[in-house]
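Nothing in this text is a laboratory measurement; each read-out follows from the coordinates by a stated rule. Quick caveat: nothing in here was measured; it's all calculated off a predicted structure. Cβ atoms are built from the backbone, for glycine too; each structure is taken alone.
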Structure 1
Amino acid sequence: MKLRAVGGIVVSSLLLVFAGHTCCLALDQEAIAWIAQHAIPLESLEPGTGLADLQPLRESLSGARVVGLGEGTHGTREFFTLRHRLMEFLVASLSFRAFAFEFPYGEGELIDQYIKTGEGSPADVLARVYCTPWNHQEMLDTIEWMREYNVGRSRSLQIGFHGIDIHDGDSSLLIDAVLTYIEGVAPEKLPEYESRLDGFRYRSMYHISVFSDADGSCREGLEWVVDDLEENESEYEAASDSTTYDVMLHRATLLHQRADLYATTAQQGNGDNLRDEYMAANVLWLLNHLGGKIAFSGANYHVGKFRNLAIQHPTNPETKTSSGWHIGQRLGPKYVVLGTTTKSGELAIFPFPGGRRDQWALADVPRVGFDGHATLLRAADIPNLILDLRLAGESETGTGWMAEANPLLSIGTAYIHGMSHTYKLYTPLVPCFDLIAYIETTSAPTMFEWVPMDDLEEPGA
């Protein structure tokens, strides 16, 4: 029997094994049994490997108009590959056609153009988006699958890529589209539109980091544009068509949303709640604009139904309300959310997504605590699974853990070792999520390089 020193005391490996077993016994065995009984084992995490194991989700998702697909971290490969598989399932089994991403709208239009026509370069677009760290092979693989699916299909049967975020993006993509539209429907107003819009041109969220709009003049100008489009709806629709007008009004609204977000952040120190409120509005606009059904993909926090969630920041505690909560208030049970989590492996972290490869790094999945939700999911001894939390009866034994505010892995674009608010939330799973996916061991995506900030050019330059 091997012996090793622990704190100056020689401890038998047998005792260590026993101690670990005792720790395991401390878990809720009824909860573990319930999870094992109701879990949907995943045969694969890789797209293109068939959908037979996902068929039990048909009933779980059949009544949804919007399905939230969450990411426990933005830097986990398997969260993206599972999302890709779920997208395949939603298209093949439930006739989903629209996919909304935590991604800027203008750049999303460029991706959508590619998957529907083959025009453009999605890799170039991903390299220009600075906030959301989706500049990797797994995201590109998803886009290429969407393009391949659309080839040979009519527009009515094609799937679409849509950005709903306002946190980043090149504002010129939206501004130039609005100006081109006005030149066609009301050319006499073009100089006024240029005056109102050109002051808000920027290439990324980092290029406008000094924006505060202290006197409100920029937002006032953008609001004038939105008001003019709304007040002249009949005239502008008659000169174009209702669909084009609707999209143009939405582009102008997005510009005002962004300015409001940046000014609020500069003046109050945090605009997260406003960002989530606007993202929810953009998902609902897309649902109304397109009809049908939509999958909304983003961080667990954004897609989850969180209301006044306490963020345990050491110096600035706050409460946050997510996009998913706003969507759930509008759609009720027709909004269904699937979150993802893990307990071990590696991930990519993004201290600042600039132009050098060494500006992202690898890190071990941080430990969120023995009382974390993933501990119970792991104890079910099913390496990769999806669990429909709504199957729990009100008085059923082994289900109380879902309503306990225990730690859940949550990493966006910032992770600081030892600062727990950057990598975990204290939350019950229910009612924030309807389903949860657990993946035993994870890895980092295959990252690409970003375009250096100083090398970004205006679109079309």
Structure 2
Amino acid sequence: MPSPELLARLGELSDLRHAGQLLAWDQMVMMPPAGGPARGQALGAIQSLAHDRLVAPELGALLDDERADPQLVRVVRRDHELASRVPSELAAEMTRAGSDGFAVWLQAREAGDFAVFEPALRRNIELARRYAECFPELEHPYDALLERFEPGTTTAQVTALFARLREGLVPLLGEIAGQPARPALAGDFPVARQREIGMQIARAMGFDDSGWRLDDAVHPFASSPALGDVRVTSRFDDHSLTGLFALMHEVGHGLYEHGVDPALARTTLDTGVSLGVHESQSRLWENLVGRSEPFWSFWLPRLRDCMPQALGDVELDDFLRAINVVRPTLIRVEADEMTYSLHVILRFELELALIEGTLDPADLPQAWATKTRELLGIEVPDDLHGVLQDIHWSEGIIGYFPTYTIGNVLAAQLWRAARLDMPGLDDDLRAGEYGPLRDWLVDKVHRHGRRLTPAELIEQAVGGPLDPAPMLEHLSSKYRTLYGL
């Protein structure tokens, strides 16, 4: 049993994280634009306080107490030792730069002009390099940035994983491209109606009005300041149903945080173990559940009733083909399952070049356009549909993008394992019943919080290491069937 002194210190760290998440959520959802500079100062102050408490020698001494939980000690000691390598001033400056960069990014999007954002990006790249310099023993500076989001993963491992995915995806994409073009879902889908049906789906998944809320955001995200406080956002559009899938995605994130063992509350272990594991939860719900025939067997009749003019005559097979159409798109969050990983590879290669210094931030729009043409075969018409679309770099979040594809890979492994453990899973989905799947995910993933390492959790949940084969097999089977290949 950890000492009261250790639990008190960890509780204080958790409370500071709680306050920082609330300030960040408010900045992205409700804060007026003029509040940006002051919010950056406030977030920087909280980061400085949290950093000072995490690196305090007194915390390190408490971790030597033999009464402490070995798993808790391992995780907190890692946090303590990593943070001790980073000067408090640098940690606070990175937080301030991220807050300032977000405000400038919004201005740049409004103007549709990357030049407005470029100085803020340059500042964040320089700070990321300074952070990486705190870990000179690592093989590549990008390893230090990856470690923040996907502990234990290296640049070399990501590069190898992405090479395997390219090898499997590119030929299949070529086969699909040779088929007659399929129409995407088109029509008028009133936002109010989408929100209504979206909330029905979210509640069926596990959204609980007593501890959850839904808001709009420029870039959909989820935040969970505490186990009983889950906040998800989406972005709805009158001419697309992508907001429904974004909502399922973010509710998947929220379910992970909501399912952590309550005994871990205020220990700093009460969050997801990595962003790749986190992304596996959102992508599983968004794609493997949310784009499947059993799921829409239940929900399409209800969607038709909600939007009879647009969907009253749409049959299930046509609807499934439309929501699963393979079509290169400029926007990552709107990409289909087949092309999504190419968007991630593009971003990984560009931010790797930015960190290595082989790409200057001022040249990023042209490099983005070139890689989009190379990987997706389409032209970027403007900055808004290219380099300004993602929030991450504005907030100094560098090293994050690979976790999206890691999440896709793990989602397919988990889906295979769940179907083996639950032969009646399709019947549950056709009945609109998600409790058995949710409980399975709580047992295999959610409840552990950060007690296990990502590698330990993956091994325990699916019986082996991260493996792209199930994802490639799923995509091949699904799209060969849909396209009659």
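Details
- If mean count of other Cβ atoms within 10 Å over residues 94-101 is computed and equals 23.6, the structure in 1, 2: 2
- Per percent of Cα pairs over 18 Å apart, for residues 198-245 alone, the highest-valued of structures 1, 2: 1
- Across the set 1, 2, relative contact order in percent (Cα under 8 Å, 6 or more apart) reaches its highest value in structure 1.
- Of the structures 1, 2, the one that 0.70 was derived from, the read-out being FRET efficiency 1/(1 + (r/R0)^6) of positions 182 and 230 (r between Cβ atoms, R0 = 41 Å, to 0.05): 2
- Answer label among 1, 2 for the case where helix-only ellipticity at 222 nm (-39500 (n - 2.57) for each DSSP H run of 4 or more, over all residues; to 500), calculated from the coordinates, equals -20000: 2
- Given 87, 47, 39 for Cα extents along the principal axes in Å, calculated: source structure among 1, 2: 1
- Parent structure of the calculated result 18.1, given that mean count of other Cβ atoms within 10 Å over residues 142-149 is the read-out and 1, 2 the choices: 1
- The greatest value of distance in nm of label points 7 Å out along Cα→Cβ at positions 238 and 270 among structures 1, 2 is that of 1.
- Looking at mean count of other Cβ atoms within 10 Å over residues 334-341 over structures 1, 2, structure 1 comes out largest.
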